Structure 1
Amino acid sequence: MTFKSIVDKNRAFLIPYLFFLVLAVVILLTNGKASIHLAINGLYSPFFDGFFKVITFMGDGLFALLIAVLLLFVNYRKAFTLLVTGAIALVSVMVLKKLVFPNMYRPKRFFQDLGETIRLVPDLDVHSHFSFPSGHTMSAFCLYFILAFFVKNNILKVFFLLLAVLVGYSRMYLSQHFLIDVVVGSILGLVITLLVLKWLSNSKRWNNAKWLDGSLLQKQFQS
């Protein structure tokens, strides 16, 4: 499988994503990250406080692991595709956060150093360090791009994109990340997923492992 075939299969996900990406880049080029975050921080309500707490968990690595476990009951190959991608994404984001960009502060600490106060969502553990890039956003774009790749329905593909975008926005709404963190996280998530899908699809060992076409449910019914 080539990059082109993977992209062609997921056009319904990628084309709308490009719209969001271009919009985000324009905003980044015309505004400072502080002013962007303050604008987002001023748009809130008690309903969205709760809503985005739930949405942000849908980009957590534990949520992706849960989906992978559920996929074991459907198809081993799909489950392990997600697990491999998630593992590579986790290592990548940890290296970037803690070794390459260890001194990138999150909004809470950033604005504290400027002597400014921002609104923080009640009853939420808001972090201060390792802001760049957004790990939740990277995880979300890995997860939902893979799920979109697995389905044929274009409406579902767009739905998965919207979930990924909402996770990215939730990270800013909850003041866990800046827009630049989210944008780079989304790009890295997609790039990693594309590379893994191409690598696995062209691996003879992966393709010849016929047991991967089974599932826990299939095994249960055969026993």
Structure 2
Amino acid sequence: MKKRSILFILVCTLSAMTVNAKSDKETKLFKAAANGNIQAIENIIDEGVNPNIQDQFGNTPLFYATIQNKSKAIEKLVVLGAEVDVMNNNENTPLIIAVKRGNHKAVNTLLIMGAAPDMERQDGFTATHLAAQKGDIQSLLSLMAYSADVNKKSITGATPLMFAAYNGHFEFVRALLSNGATDTNQEALKWAKKGEHTNVVKLLEYYNKTVL
């Protein structure tokens, strides 16, 4: 009986050590991704750590590399099996996070590595909607280069053009209109008027008069 108890304790101890060792390696992978340590990323994954492990918020190492704008780490993680369009607990993808933070190197790298430009959250928002809210022209140009749908509607029917108009992002509105965005039922014009952005109102009035 005593031998069985000792054996049980030994097995439990070894199991705990294995779990802790695995957890330690996973933690190191998150840190390596955030620091952009390419060699460490490769070594840790070669040791058997899943590149798609998630923290308590659903973020994978790819999110960590994205948040820190580490383009080389993003490339390495995807090549080694990281899911490029994975969603965290808030239904954000790495691409959406990159756009939200204005991390343009990460935006470009994720798109190059196959990120879907029109991947949407439950509310229907895409990376283009978020770029429109901020007036982030650089992200918009990158997204459009990979055929992002500039007329994509959210669950409430809002388009990137409507968000850009409401927030008074003149150049962003002009870029959208020049690349196929449409002001259906002049909704964007109404939003521009609500936001009291006279220059955007005039632009949309001219567009609606000459194009529609």
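Each reported figure results from applying straightforward, stated rules to the coordinates on display, with no laboratory input. For clarity, every value in this text was computed on a predicted model and none was experimentally measured. Cβ atoms are built from the backbone, for glycine too; each structure is taken alone.
Worth pointing out:
- Test item: Cα extents along the principal axes in Å, for residues 106-161 alone calculated as 30, 21, 16, pick one of 1, 2: 2
- At a computed 11.8 (mean count of other Cβ atoms within 10 Å over residues 26-33), which of 1, 2: 1
- Source structure (of 1, 2) for relative contact order in percent (Cα under 8 Å, 6 or more apart), computed value 32: 1
- Entry that produces 89, 34, 22 once Cα extents along the principal axes in Å is calculated, selected from 1, 2: 2
- Each of 1, 2 could give helix-only ellipticity at 222 nm (-39500 (n - 2.57) for each DSSP H run of 4 or more, over all residues; to 500), but the derived value -18500 comes from 2.
- Among 1, 2, structure where log10 I(q)/I(0) by the Debye sum over Cα atoms at q = 0.14, 0.21 Å⁻¹, for residues 50-145 alone as derived comes to -0.42, -0.97: 2
- Winner on mean count of other Cβ atoms within 10 Å over residues 98-105 once structures 1, 2 are ranked, highest first: 2
- In this comparison of 1, 2, the computed figure 4.5 for distance in nm of label points 7 Å out along Cα→Cβ at positions 122 and 154 is attributed to 1.
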